[in-house]
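K.L.:
Next up: the structures, one after another.
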Structure 1
Amino acid sequence: MKKATIKDVAKAAGVSTAAVSYVLNGKHDKVSKETIERVNQVIGDLNYIPDFSARSLVKNQSKLIGVVIPQTENYRQLILENPFYSEIISGIEGKLRENGYHLILSGVNRGESYLDLSIQRNLDGAILMGIYPEQFYEDLKRIKIPIVLIDSYINDSYFRRIGIDDEYGGYLATRHLIQAGHTNIGLITGAIRKEGVVEKRFLGYKRAIREANFFYNPDYVFEDSMSFEHGLAAGREIAGKHPEITAVFASADLVAFGAIKGIMELGKKVPDDISVIGFDDIYMAKMFVPPLTTVKQDITEKGIMAAEQVIRLIENAEVELAEEMLLPLRIVERQTVKALTETGAVGRGS
């Protein structure tokens with residue numbers, strides 16, 4: 001069957017192609033209500049699908065927003081198995097669709113630029129999650145499109161940034177365990193890289209430990225990847241080789257889930273033997289058994305805010321927006337942290 005064209009719609013509706021174009025582009029002040037209803041009826045009858053690519057050439061807009069998320073360490077796939085990214089993408093996609101934009105999701109292979117993809121797809125803007133090499137950001141600036149970074153500590157006024165105070169979040173989690181009477185506190189975390197999210201949460205952990213006058217023990221830091229598997233391995237090691245550790249801060253909920261499973265596999269109970277606190281409050285945290293105590297950030301709202309920022313930049317190049325926007329953090333208490341004393345009084349380490 002031949003695909004219907006705008007001329008076919010105009011002929012069937014008894015109007016000009018210009019009138020059909022006005023209806024398609026929402027310029028309803030230029031046509032009558034009856035014309036709008038008749039054109040929309042014919043569009044449905046003929047199953048007419050507008051040629052958005054042609055329209056984008058006329059307007060010099062594609063209505064496409066590129067979204068880049070981190071990949072697995074071997075760069076073979078996007079790390080969508082982590083619910084954190086699913087939730088944040090949900091927020092982005094919903095807000096973009098609400099405003100007539102569409103999302104192109106991708107990763108970036110090691111050593112490759114995002115420049116070619118951006119030019120080929122004629123992207124109107126881009127949202128990036130995670131940390132990339134410095135040259136990658138320099139390439140992005142050459143595209144000359146609005147770009148919003150999520151969870152990035154790149155200090156460059158070209159970009160708008162959405163994030164949280166990760167150092168404070170790490171401090172908040174560790175302090176919560178200290179206030180529950182714990183003195184020997186382990187940290188299970190991803191690779192600690194300079195100026196990254198993981199490093200900030202690690203620094204918050206260290207600040208809380210030192211503020212309480214506890215001894216910082218590097219042997220209590222289990223660093224590898226932000227994954228369930230690393231949490232599982234570290235949980236087993238803590239339960240089997242570190243009987244003095246009574247509490248664990250896992251720097252992501254997914255890591256905390258693995259840690260709890262690993263601890264319980266070695267015959268220990270959470271929180272009776274070892275308390276665990278996570279970070280993020282992904283939707284599974286409240287469904288996990290036991291329900292996870294964690295540092296909450298509004299993940300979906302973070303995605304919505306990033307989408308709003310990039311849309312405002314696209315539609316009004318003169319708009320004044322804050323260079324960085326930070327979402328609040330708070331502890332959500334559930335059932336994986338137990339006080340060591342009746343009062344939760346903090347002891348002093350050496």
Structure 2
Amino acid sequence: MQERLSVVLPTYNERENIPLLLKELFSLDQPYELEVLIVDDDSTDGTDQLVKSLAQSDFRIRLIRRVGRSGLASAIKEGLLNATGDIAAVLDSDGQHRPKDVFNAVKKLIEDDYDLVVGSRFMDKAKIKGLSLRRKGGSNFANGLAAISLPAEFGELTDYMSGCFAINIKSTLSYIYQVDVNGFKFFYELLSVSKGRLNVGEIPLTFESRLHGKSKLDASILWDFIISLLHTLSFRLLPRRAISFGLVGATGVIIQLTVTQSILSISDFDFNEVLPISVILAATSNYLVNNSLTFRSQRLSGGSLFIGLLRFWLVASLPVIANIGLATTFYNVVARDTLLAQMAGIFVVFIWNYVASSRFVWKTY
């Protein structure tokens with residue numbers, strides 16, 4: 001009886017790439033009974049409709065269309081949990097991973113009894129055609145940081161950022177359930193939650209240039225990587241959103257301090273008059289950045305963005321008053337130091353802002 005292999009393809013606007021990738025997958029000589037799960041994040045280019053039509057004529061293809069939820073790690077997790085095979089392979093849908101390499105990873109997984117085998121862009125004999133020098137340098141830097149943050153058992157790996165791997169679902173299922181779907185890379189998150197308990201191997205990968213469409217790498221992806229690193233380094237004790245909210249809050253601190261000192265240096269206003277202005281500007285900045293990064297899966301836009309700002313100010317009104325009141329009192333009574341006074345006020349309001357705005361502005365529970 002043939003071993004069933006489930007191939008997970010996360011997609012978003014990959015209509016032009018999917019037919020070529022499927023043709024290559026099905027044309028290769030391999031010993032498995034294939035099941036291809038295409039997990040589509042409600043593409044706007046008709047990817048889902050194309051896959052649906054292909055699935056109607058080929059029983060090996062399954063479409064999982066996701067509405068109201070999105071993200072690469074989330075799509076991979078959902079695909080693996082819906083797979084009917086005990087062995088699965090994951091690769092990007094943009095044509096940069098060769099199906100031939102994926103089958104090599106599966107073969108190594110089975111023959112050497114690994115839990116995971118990852119396709120590495122940076123092993124000896126690997127070939128990189130689809131990365132600019134800047135992207136390659138960025139990947140090397142990210143891999144270095146990832147190696148520091150992950151358990152020492154994974155220290156010999158060369159590509160923690162890979163999106164191409166073979167996995168024994170049966171032996172890793174408990175860890176797959178634990179993967180944070182808001183994480184940066186599914187493979188990195190899986191290594192992190194396993195705490196060094198997985199047996200992981202590598203194969204060299206030929207990384208091709210993207211066939212069609214645009215790369216999904218943007219500022220929010222880089223932000224996710226920073227959050228993932230800090231989340232892992234905190235032993236996963238701090239919630240990811242709390243870390244993100246805190247980092248955004250740190251930018252607000254810089255804005256508040258900068259605005260305060262700038263106005264004081266160019267005007268005759270005193271500290272008590274300037275502080276409310278800088279607090280309001282910093283809080284508004286925090287709202288806009290959190291909307292773009294921390295809560296982007298619930299991102300508000302248009303009129304909802306303005307309504308959200310009003311809600312944010314309603315939620316934040318008490319801590320804003322507390323911030324101003326405490327900072328002013330500290331400045332007038334404890335020490336006439338504008339920096340210490342503002343930091344005292346900022347420290348008091350962080351927890352309230354995070355919990356209350358999560359619940360009432362972006363409606364997360």
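Laboratory data are not the source of any read-out in this text; all were calculated from the coordinates shown. Just so you know, these numbers come straight off a predicted model, no measurement behind them. Cβ atoms are built from the backbone, for glycine too; each structure is taken alone.
K.L.:
Comparing distance in nm of label points 7 Å out along Cα→Cβ at positions 156 and 172 across 1, 2, which structure shows the greatest value?
P.N.:
1
K.L.:
If distance in nm of label points 7 Å out along Cα→Cβ at positions 188 and 308 is computed to be 3.5, which of 1, 2 is the source?
P.N.:
The structure behind it is 1.
K.L.:
For structures 1, 2, which has the highest computed value of relative contact order in percent (Cα under 8 Å, 6 or more apart)?
P.N.:
For this comparison of relative contact order in percent (Cα under 8 Å, 6 or more apart), the top structure is 1.
K.L.:
In terms of FRET efficiency 1/(1 + (r/R0)^6) of positions 148 and 300 (r between Cβ atoms, R0 = 41 Å, to 0.05), which of structures 1, 2 is highest?
P.N.:
Largest value of FRET efficiency 1/(1 + (r/R0)^6) of positions 148 and 300 (r between Cβ atoms, R0 = 41 Å, to 0.05): 1.
K.L.:
Taking distance in nm of label points 7 Å out along Cα→Cβ at positions 12 and 244 for each of 1, 2, which is largest?
P.N.:
1
K.L.:
Figure out for me which of the structures 1, 2 the number -18000 belongs to, where helix-only ellipticity at 222 nm (-39500 (n - 2.57) for each DSSP H run of 4 or more, over all residues; to 500) was derived from the coordinates.
P.N.:
2
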